[in-house]
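Quick heads-up: structures coming right below.
Bear in mind that the values in this text are calculations on the coordinates, not laboratory data. From a predicted model like this one, the values you see are computed outputs, not experimental measurements. Cβ atoms are built from the backbone, for glycine too; each structure is taken alone.
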Structure 1
Amino acid sequence: MTKGHTADFTDGDIHKNDYKWYQFNILQSVDNKLPFGNKHDTFFELEFGGRSGLFEVYGFLDVLDMLDSKDSSLHQKDNLFFKFSPKLSLDALTGHDLSVGPVKEWFIATLFNVGDRALFDEYIGLGADLEVPWFGKVVTKLMARHVRENFGAANEGKFDGYLFNTAWFKPFYTFSNKSFVTYQGFLDYTFAANRIDDDKDHSSSSIAWYNGLYWHSERYSAGYGLKYYNDMGLLRDGGIAGNTTGLGHYFVVTYKF
């Protein structure tokens, strides 16, 4: 985001900031800390984002174990994961400039996490685009978590905890051919999730923090991501889910449409 308030809709033109993008990613994960031993995999991802008037959206669809490899930790397991995060701009909806300090635009934020058979979480809350020194635009959300499916656990069909999310994309070096290097990533902090069946194996909080260094051109990108996990999936490290705390690695190549 450039300096100044680019989300000013007081002129009535809610489509002036419209955009869209999508890309194919191939990722190799190494020594992951996902629950139940999901450490290594090569997977395909369709990632997309865009804005049209009142609405802004981000999401991706992962096809796991894309090589049908016995070396994958996810071989012959659930092999689809879908994340979908639509937002409704309060600035565009009201036609007023609601910016204050570093907050440049306000949103009603939602998120849906859908696994093959074992996961359906949905979230709703408030989002804000912030102008942060050096980083520029930083996306933030604070949302209540609703658990739709959880194998009949005590929190199934109930609100249980909150998610704080922030994400960034910061170009910091540009080459003479106009390709550039970015520091990009996200932080997901889930907390106050208390409707659990067994305190020995479940946690009330978890962290997933992704830090990536990527090279980008107009059509391609390639990068490395270091991801820190803490009780990933609200499952305690060393419990029934195995190792859920520590560092994992991602190697990524991308084609942009």
Structure 2
Amino acid sequence: MKVTIAYIDEPPFGWTKADGTATGADIDLADAVLRAIGVNRIEHRLTTFSELLSGVEAGRWDMNVPLFVTPERAARVAFSVPVWAIGDGFLVRAGNPKGLKSYASLTERPDARLGIIGGQVQHDAAKASGVSEDQIAIFEHQSDAIAAVRAGEIDAYASTAVGNRILADRIGVSVVEAVEHERGTSDKRQNLPLGAFSFNKRNSDLLAAVNRQLCSYLGSPNHRACVATFGLTHNEIDPALAHQA
């Protein structure tokens, strides 16, 4: 049995190593689950974020790496049980020159520019917080957004808090830093956006098999040890598990 899974270049969730193989927290999770359900051929297909939903809809591949679950996306694809829950954050130049701590903080700095990957949920979140379209620069690739931050062309790149933390460690905290968005004083782990694998709605057999294995594997010592090597902790895993209870 062969399964093709599409991924995007977005460490620590997925990226292509120098030898051409795919790696990352989401890639390793998918591989572990697929092997456990009897898949003996796994193909990893690098694509862009804008192609993920349309590609799996059209049957160009069998499943996507996890992305945030929204009602609009659920109308197009079938989601698995959630595998992580992660809040947003910014990648900014070292010292955070414009003091950007949330989308709302951008509304107080009309001179600040925000970079976002086209089609990602951060775009809607920024607009809902009052950030004007004039302040938003859209990129297709994460690497271009990061380069724009480093060059001072934008003041912040919006993505997941954990992803930006890993990026800052890799690039160097003397160059860039990660800023986790301020949240309310109530339980900060509640209502975090959930991420899940996605499938063509006609591929119910694969979805059901993956879900069965995810429900027994997520939160296990092996799962926690695997994703920990990529920087994901109980903070990202446990809120997703709570939604399976």
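Values computed for the structure shown
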item: Origin of the value 2.0, where distance in nm of label points 7 Å out along Cα→Cβ at positions 44 and 84 was derived from one of 1, 2; result: 1
item: At a computed 1.2 (distance in nm of label points 7 Å out along Cα→Cβ at positions 116 and 156), which of 1, 2; result: 2
item: Among 1, 2, structure where helix-only ellipticity at 222 nm (-39500 (n - 2.57) for each DSSP H run of 4 or more, over all residues; to 500) as derived comes to -500; result: 1
item: Structure from which 57, 28, 24 was derived, Cα extents along the principal axes in Å, for residues 108-227 alone, options 1, 2; result: 1
item: Origin of the value 19.1, 58, where Rg and Dmax of the Cα atoms in Å was derived from one of 1, 2; result: 1
item: Winner on relative contact order in percent (Cα under 8 Å, 6 or more apart) once structures 1, 2 are ranked, highest first; result: 2
item: Per distance in nm of label points 7 Å out along Cα→Cβ at positions 28 and 204, the highest-valued of structures 1, 2; result: 1
item: When distance in nm of label points 7 Å out along Cα→Cβ at positions 148 and 164 is computed for each of 1, 2, the largest belongs to; result: 1
item: Winner on FRET efficiency 1/(1 + (r/R0)^6) of positions 60 and 180 (r between Cβ atoms, R0 = 35 Å, to 0.05) once structures 1, 2 are ranked, highest first; result: 1
